[in-house]
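The following blocks contain the structures, represented as structure tokens.
Readers should treat all values here as calculations from the given coordinates under stated rules, not as data from a laboratory. These figures come from a predicted structure and were not determined experimentally. Cβ atoms are built from the backbone, for glycine too; each structure is taken alone.
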Structure I
Amino acid sequence: MQLTISEMKVMWIVGATERLATLGLLSPDIPMKLTADAVDYFIEIDNHRNLLFSNDFEIGQIFKVMAKAESCEEVPDNVMNQIVELILEYKNNRTELVKSALSYQTM
């Protein structure tokens with residue numbers, strides 16, 4: 001599969017939100033999910049996530065555009081910003097985020 005940089009960015013954001021949902025940090029009813037065939041590509045892209053985006057602001061902007069395109073209802077800005085913060089934590093501080101999510105699930 002040959003993807004453009006833009007497609008890789010979208011795939012990474014979709015995959016990250018899907019992973020956050022499986023950790024119980026987002027609703028499991030997220031509207032966009034990776035296909036089974038795309039998971040291997042996501043893992044490869046994820047290994048280079050720090051090089052993929054020019055900055056964290058770009059991730060937030062892409063996510064907000066995607067969320068508005070997929071949602072039938074208006075999502076409040078504070079909720080949107082909280083989700084973006086989770087995505088950024090997944091990108092930048094994944095180990096601590098996963099530890100926290102897993103420890104919360106075992107309580």
Structure II
Amino acid sequence: MSREYSMQITVSKFDVTRKQHIRKACMNNWEFEEISEQSDVADEIELTGQGESCLCNGESEDAFVDRISHDIWKANGAFCPVEVVATYLEDLPCEVHTRGKADYADWKKGLK
């Protein structure tokens with residue numbers, strides 16, 4: 001069973017030399033319309049995107065956020081903040097999911 005979602009993603013404080021790899025990781029995990037560059041209030045570059053698609057095979061929002069965060073961290077070669085705003089289109093409202101350094105550390109432990 002699939003569930004229709006709108007996902008908005010923001011990736012910040014990443015290695016700018018790796019931004020194409022991060023874009024590719026995002027696009028490989030969700031049907032984002034595009035991943036564009038924005039400047040935040042501190043004039044740091046953020047990558048942002050929005051797109052609608054379905055979570056399938058029983059995948060939860062948390063599992064999706066973990067999956068895309070892990071691929072972004074791998075593409076970046078290090079931790080960077082990842083924020084996903086997941087809007088379940090069949091039953092609004094939305095929930096915001098943020099992965100921090102503790103999540104990154106837990107993920108890294110799993111690679112060893």
Query raised in the report: For distance in nm of label points 7 Å out along Cα→Cβ at positions 18 and 34, which of I, II scores largest?
Result: II
Report summary line: Calculated from one of I, II, helix-only ellipticity at 222 nm (-39500 (n - 2.57) for each DSSP H run of 4 or more, over all residues; to 500) reads -10500, and the structure in question is II
